[in-house]
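Enquirer: What follows is a set of structures to go through.
Bear in mind that the values in this text are calculations on the coordinates, not laboratory data. The shown structure was predicted, so the numbers you read here are calculated from the model rather than taken from an experiment. Cβ atoms are built from the backbone, for glycine too; each structure is taken alone.
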Structure 1
Amino acid sequence: MNNTVSIETKRLPGDLAMWFFILAELTVFAILFIGFAIAEQLNTEMFTQGKAKLHQMSGLINTLTLITSSYFVALALNKMHQGFGKQAAYLLVVAKLIASIYIGVKIWEYLSLFEQDIDIETNTFFTLYFMITFFHLMHILLGMVILLFIALKAAKNEYNASNISGFESGASYWHMVDMLWIILFPLIYII
C-alpha cells in the first residue's frame, strides 16, 4: 500500500520580476487615486462640475471593452496551458482589437473636451483627470505591445508547459491594467 501524498505547489503565474513591476505600478496608481480623492474632498463643487462634463457613456464603453478584452486574454492563457499556441495567439489578436476600441473612445473623449476648451490647465479636477487617464492610456498601449509580443511567440509555438511564464507575465500585466480602469472609472466618472 502506497501512502505517499501528492502536494501540489502553488505559484504566482509569470515571472517574479513582473510581479514587482505590477506592484510598483499599483503603488503609483494608488498614490494618484488617493491624491484625487483628497483633492475632491477639498474641492467638492469643482469636482462635481467637472464630472458632469465627462461623457459617462464613454467611460462605461471603455469599462466593458477592457473587461471583454481581459476575458479573451484569459481564454488565450487557458489555450496556452492546453498547448494550443496558435489558438492562444488568435485570441490575443481578438483581445487587442477589442482594446483598440478603448484607444479610439479615449481619444474621442479627449478631443470632445478640447472642443469645449477644457484641457489639463482648466482646473484641479481636469489636471488630475487628464494626468491619471493619460497615464492609464500609456499603460494600455504598453499592454497592447506586450500582447503583440506574446501572441507572436505563441503563434511560433515558442511556449510550452515548462516555459509559459512569459505568456503568464504578459497576461498578468494586462489584467492589472484592466483592474486599474475598473477602479478609475467609478472614482473619476461616477462617485
Structure 2
Amino acid sequence: MFIETEDTPNPQSMKFLPGRPILGHGALGMDFPNAETATASPLAETLFGVDGVSGVFLGADFVTVTKFESVDWRHVKPAILGAIADFLTAALPVLKAGAADARRPATSLDDYEAEDREVVEQIIELIDTRVRPAVAADGGDIVFQHYEPRTGVVFLSLHGSCSGCPSSTMTLKAGIENMLKHYVPEVVKVEAVA
C-alpha cells in the first residue's frame, strides 16, 4: 500500500494520505489529543502504540499524526507508515461501534432562536464551505462550537495539525475572524476553545 505524506504548517504534525476513506466524505473529523482519548478508534490506539506519537486526528480521507517535539520525523515516520498500512490492509474498523455519535458538534441550531439562528446558520455555512476544506488540506479541522449573541463572539475548536500550530492564532484572527466579520456583521470576535 502506498501512503502519501504531506508536511503541515505545524512542524510537529504530518498528514498521511492512504488513498482511501478513513472516516468518509463529509464526516466530521475525530481528534485524539492523547492516548487516553483514543479508545473510540482502534486505528488511533494503534498509532499511539508508536513511540513518539502525541496526537492523532482522523479526517475523511487522511490521518494527521502529531509527534512529541523531542522526536525526529526520520525516526517515527516509518513506524507510522507501517502501522497505518498494516491496519488498513487488515480491513479493521477505524471506529468502534457507537463512536460516530461522539462526533456531534457542541451546539445545535435548535439552541438558537429567530435572528440568532440565522446568524449561526450563516457562520456554520461559511466555516463548512470556506474554512474547513482549506484547513483539511493542511491536515486539520476547525469546528463551530458556540455563538454568543450578546457579545458577538464565535467559539471554534481546532483539531489535528491546527491544534498547537504556531500559525493557528494568525489563521484564526487574520483569516477566519476577518472573513466572518465581513459576511456576518453580528460577529465581533472569534475565539478558540479546547
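Enquirer: Identify the structure, out of 1, 2, from whose coordinates helix-only ellipticity at 222 nm (-39500 (n - 2.57) for each DSSP H run of 4 or more, over all residues; to 500) was calculated to give -27000.
Expert: Of the structures listed, the value fits 1.
Enquirer: Which of the displayed structures (1, 2) returns the greatest value of mean count of other Cβ atoms within 10 Å over residues 70-77 on calculation?
Expert: 1
Enquirer: When relative contact order in percent (Cα under 8 Å, 6 or more apart) is calculated, the result is 21; to which of the structures 1, 2 does this value belong?
Expert: The read-out comes from structure 2.
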